[in-house]
Structures are given as C-alpha cells and as structure tokens.
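Undergrad: Next up, some structures in structure tokens.
Derivation of every value follows stated rules applied to the coordinates shown; laboratory data play no part. Please read these numbers as outputs of a predicted model, since none were measured by experiment. Cβ atoms are built from the backbone, for glycine too; each structure is taken alone.
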Structure P
Amino acid sequence: MRRNMKYERISPTILYSKLQRAVASFLASPIRDRRILDRCKSELEAERDSAKTPRAAENAKYALQSLDAFERSMNSLPVGGFTMSLPPIFAPLVIEGVKVSVQPTVLIAVARPRGKDLRGAALIDTAKGTVPKTDDASRRATDAMTHAAYLIHELVAGSIAEDAARSSPEHCIVFHAHRPELVVSPTNYRKPLKNVEAACRDIAAAWNTISPPPSFDPALARYRD
C-alpha cells in the first residue's frame, strides 16, 4: 500500500476528471441543472465514438457508465436545504509529516435562523472500483469512506472562520455513486483520527526506504511536491 502511494499510477485518477467536474457543476448550480450532465454525456459519447485507440474508447465508456450510475443514485444523496458551491483547490493537510490531499467535490452551507450557520463538504466518488464480494470487504470499504469523511471535516474545520459559522460533522459527506452508499463524519471523529495520525507516522518513517515496483521507469515518471 505504501509503495502504491509513493509510486502512484495517475491514469485511474484522471479517468473520471471530466465527469467529476460535471457532477460538481451540477450540484453547485442553483437549480441542479440537468443540462450540465446531458452536456457531459454528449461529450463523452463523442470521445467514445471518435477514439483513436481501444483504450481511449474504453475510458469514455467507463465514464459514461459512471455518469449513469450517478444519475440513478441521486435520490440517495441528500441535497434538500443545502447550498452547494464549487470549492477552491485546498492545500494538503499535513498529518504527522505526511501531506494528505483532501479535495471535496462541493462545499456545503446550511443557513440557520438561530445560532451559527453550518459548513461542510461532500466528496462524490463516481469511480466504480472493486465491488466488495464479502461482508468483511464491504465493512472495509465503508471504513475507508468514514476515514475520508473524518478528513473532510478536519479540512472544513480548519478553513472556515469560526466566528461566522461552525463546521458540522453531519454535513461532511462521502458518497459512492455505484453502490450507492452515503457516509457522514461521526461526531466523535477526533479519536479515530488518532489512527490516521499513527498510519501517517508509519508512512513518514518508511518513506525513504520504499522500493519502486519492477515496472517503474524514472524517465517516464512525473514528480510532485
């Protein structure tokens, strides 16, 4: 797992980038304008039909399947009473010496007549990934989503002015479109974050000793801070 983190394959990450942008724009639009998703579908179909290689055609097909899954699962995503907006690019969280990039799909604001307004964020996972085949695998997938929700709350809590609003764990959401499954950050997120901190300490201690996979070619690698 550590080796995969250090020598990350970027193609799965960028495969759904056009779809992710469309989903974010759709959720952030005041009327949830379905034309945004329709336009994305048309562009992906054009990419599929004009693809120069079988791989490019497959990539467009996967993105189209994920768009269809998102549209079918939208009723499982609570949006009533939320104001959603497009987020900036956030600086990584630094946890025990490890930079952890947390980039939500949309920001969430909830206005209240009394008390401070609430702030949160949602991460919409449109990638199909590996379908859990056992109850144990399903629990691990849910645990991973829950830890992501913790980190989203940590990001929100550290990036808003507390005198104007407060971070709300129940509005820090991870949603998997294919299953569909919704996880919110529990209110007792501080204690589980200790597990994240311990894992980051382990990663930082081992980072310089991690060997590349046999297929790694330094001449073809891209490096980032």
Structure Q
Amino acid sequence: MLIELIGPGAVGKSTVGPLLADLIGVPHFAGQGFYDLDGRRLTGRRLWADRIVSTTTRPGLMAAALQAHPGPTQQRLSFALTTCRRERFAARVAAKGSGVFSSGPIHWLCQESTRFQHDLTTLLPRVIVSDVYVRLTASTEEVTRRLAARGGKSQERIAEHHLWIRRYLDYADSILDRLDRPVIAVDSDAEPDEVAGIIAERLEANPKSRSDREKE
C-alpha cells in the first residue's frame, strides 16, 4: 500500500511520515527525487545519471510537463525535470509494493500549482497515484511557529504564509477530487507521534486500506 502525505510547508509531513511508517510497518520515503530508495542523498554523477534516466524514460511526461507549466523556459525545464524525477522515484517505490511518501508526486503538483497559481491537473494521468492520501492541516498560528523555527525564511515570507496555505489547500482539494482515492483528513496541531497514531487508526478503519494490506 502506498500512502502519500499532502499538506503545505511546515504542516508536519517530514516529521510525521517516518513515525507513521514505523507504526504500520512499511518503509518511509522522502520522495523529492534526489534521494535513493535507501534514504541516501544522490550526489555528483549519480544525480546527473538519475536526471538523464528520469527524462529519457519518460518522454511523454517530460513533454506534457513542459506544455503544462505557465512560466518562462528555464522554469518550465526545471519543473519538467523535477516532475520526471519524482515520478520515477515513486514508480520505483510502487514496484516494491508499499511505503509512506512525505513528499510525493501529487504533493509536488499541489505545491507547484500553488506557486504559479496554475492548474496542473492535466499531468495526473501520467504520474504514480498512491492508494491512500493523508491531507494534513494545522492552524495558521502553529504552521507559522514551525516555519519560523526552521529558520531561513524572511519575516515577510513567514507573515504571508497563511495566503500560501489557503491557496495550497484549494489546489490540493481540486487535485485529490480527481484521483478517486481515499483521502484521510487529519489535524496536525498535536505532537507528531499523536498525529501518526491518529493516521494509523484511520487507515485501519478504512476498508480499502485494510484490503490492500491484506493482499501484500
């Protein structure tokens, strides 16, 4: 069973993901595409090799991503390359049969739709779709606190993050509605281990997620 966490930055995806994976007994994957399946970050030649393989083995996705993105050439190329890499990573995980994504291909489309305020749902038929999606939300105050604690963000960026959250969730709802997959909505204001426990309980209560696990 593949599970992908969906939510705006600082909502808790990367913290809750490994905890959830441990609870339900499946591997955890960061999913950004520049990691290997064992969690090690790709560097140097391996990273370039991964980029080449990802694009040359997915020419249809590369072309569709270039066409779907509204930005200038450099941004379109960057988006298309990253989309191919994330989709290839997800496909490798899917071949293993199970896992939790903290940042998979659908989150990537939600994020980039938000960034450019442009609907990228035309790419959905070309990317790996998980079995279950967990939509994490948190109060604006909590997300702002977490974002500030990370460092590296200007006060202006932090102050405007609530606008990003609102747009992200709108795009996420639109994208998830098109996937025809179970969506578990969870409030992530609580401590990460508590949030992971809630998700695990709701996965167990979900008939589809139970049947998928029984097949594995």
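Undergrad: Once relative contact order in percent (Cα under 8 Å, 6 or more apart) is calculated for every structure in P, Q, which label goes with the largest value?
TA: Q
Undergrad: Could you figure out which one of P, Q the value 11.5 for mean count of other Cβ atoms within 10 Å over residues 43-50 was computed from?
TA: This value belongs to structure Q.
Undergrad: Also, quick follow-up: Ranked on distance in nm of label points 7 Å out along Cα→Cβ at positions 19 and 195, which label among P, Q comes first with the largest value?
TA: Biggest value here belongs to P.
Undergrad: While we're on this one: Comparing structures P, Q by Cα Rg over 2.2 N^0.38 Å, which one has the largest value?
TA: Evaluating Cα Rg over 2.2 N^0.38 Å on every structure, the highest lands on P.
Undergrad: Assign the value -14500, calculated as helix-only ellipticity at 222 nm (-39500 (n - 2.57) for each DSSP H run of 4 or more, over all residues; to 500), to the correct structure from P, Q.
TA: Going through each structure in turn, the value belongs to P.
Undergrad: Right, next: Give the label, chosen from P, Q, of the structure having the highest value of mean count of other Cβ atoms within 10 Å over residues 171-178.
TA: Largest value of mean count of other Cβ atoms within 10 Å over residues 171-178: P.
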